[in-house]
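Undergrad: Right after this note come the structures.
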Structure I
């Protein structure tokens, strides 16, 4: 579905991460991991076509960048957004609309995805009144409305308590089991247990391959000072 070839990413021609070569095939669950500042979010924005590559290319097969569902990191402003759950989920259809107004099919898709994520009873509630876990379900439903088989998730469990985190991972795994291709940025190294493939970046590509082949040695491989100690706090989870 997506292929990166000799890809260098960054802003205004300045490279953040270079020489990336990886693929995302239909049915994959790819976890992108790496230290802060390694370029993970920049990579995701490049995959979405929001910023151009510095060099190299990303090729899409079977979908366009507008047909990828995206769940970004939340900001405080977004958490207080004054709209109903239904309005926010339905807004995921904007990139696929064929006219100026939502049609019956758009509203049906939004309703289906709210039911899929167990938030149909919240449809008339104000988004700003919801808990963090409920808000993430709303945004995930919105991403599904935009998606044609692939969703990109940027730190989807940040700020959630352990119980809600496991619920969110369970929802994402269920979507993957239902045929959705998942690409997820995470700082939670324990999340790699859900993945089929791992992309580990530092100031370069450190590992790309099947999750079953990702070892503790690969986890701690980096050229960034202090990264080993950062990941060591998770060693009991692997």
Structure II
């Protein structure tokens, strides 16, 4: 989920953090994907050696989400979150854009709407397709976009931090790091750079990772696949697999 940082509702990162706590990923995975997907947060989390597990946790916690909103000046009255700014009252309500041609993703959007409205945030699902969807991707005139991104074998976070990213997110330090990555070969330094990008991601919360698709292999109990299998190719070295 891309949270448009240029949206009036989502320009404040504390509001974005509250949304991160409000989404029940387990409910989505179990109800829509029969528990077969892996819960996600950071784009490189699914087995990449460049991912560093952090103590910071954005597990589903509605009370925490409410606390963040209250500490940021929002007040829950009349069934909605309200805040006074420049002598006027604004209500926290969001448009959620999703490709209506993707039935599963539409069902995911329904759960997200339910989760956020349980928190007290009104959500309008905009199911669109074809050129309308393409125009949203191009113009980025949404509050939230529910979409999918393929994580390649070569880690690349340009889609999240680079120019034209889906959240309209701009961070000078992140952009400089992205430029530096092309000339770094030292694995330790590379890991440090990606860890810094992860820290920026954690602090700004311009995205909400939901889940990773997974691949599974049904095999006999006494199969010896050796040590060559890895996170991005579980069939690696398959010609040498054998029964113990």
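Undergrad: Figure out for me which of the structures I, II the number 0.45 belongs to, where FRET efficiency 1/(1 + (r/R0)^6) of positions 40 and 176 (r between Cβ atoms, R0 = 25 Å, to 0.05) was derived from the coordinates. List each step's numbers first, then the result.
TA: Working: I: 0.80; II: 0.45.
That value comes from structure II.
Undergrad: Kindly point out which one of I, II the value -8500 was derived from, the read-out being helix-only ellipticity at 222 nm (-39500 (n - 2.57) for each DSSP H run of 4 or more, over all residues; to 500). Mind dumping the intermediate values first?
TA: Numbers: I: -8500; II: -11000.
Traced to structure I.
Undergrad: For mean count of other Cβ atoms within 10 Å over residues 8-15, which of I, II scores largest? Write down the numbers at each step before the final one.
TA: Numbers: I: 13.6; II: 16.5.
When mean count of other Cβ atoms within 10 Å over residues 8-15 is calculated for I, II, structure II comes out on top.
Undergrad: 43, 30, 19 is what came out when Cα extents along the principal axes in Å, for residues 88-191 alone was calculated for one structure; which of I, II is it? Could you put the intermediate results ahead of the total?
TA: On the way: I: 43, 30, 19; II: 47, 38, 25.
Derived from the structure labelled I.
Undergrad: Match the computed value 15 of percent of Cα pairs over 34 Å apart to one of the structures I, II, and report its label.
TA: On the way: I: 15; II: 23.
The read-out was computed on structure I.
FYI, it's all coordinate maths here, none of it is from the lab. None of the values given here were measured: they were computed from a predicted structure. Cβ atoms are built from the backbone, for glycine too; each structure is taken alone.
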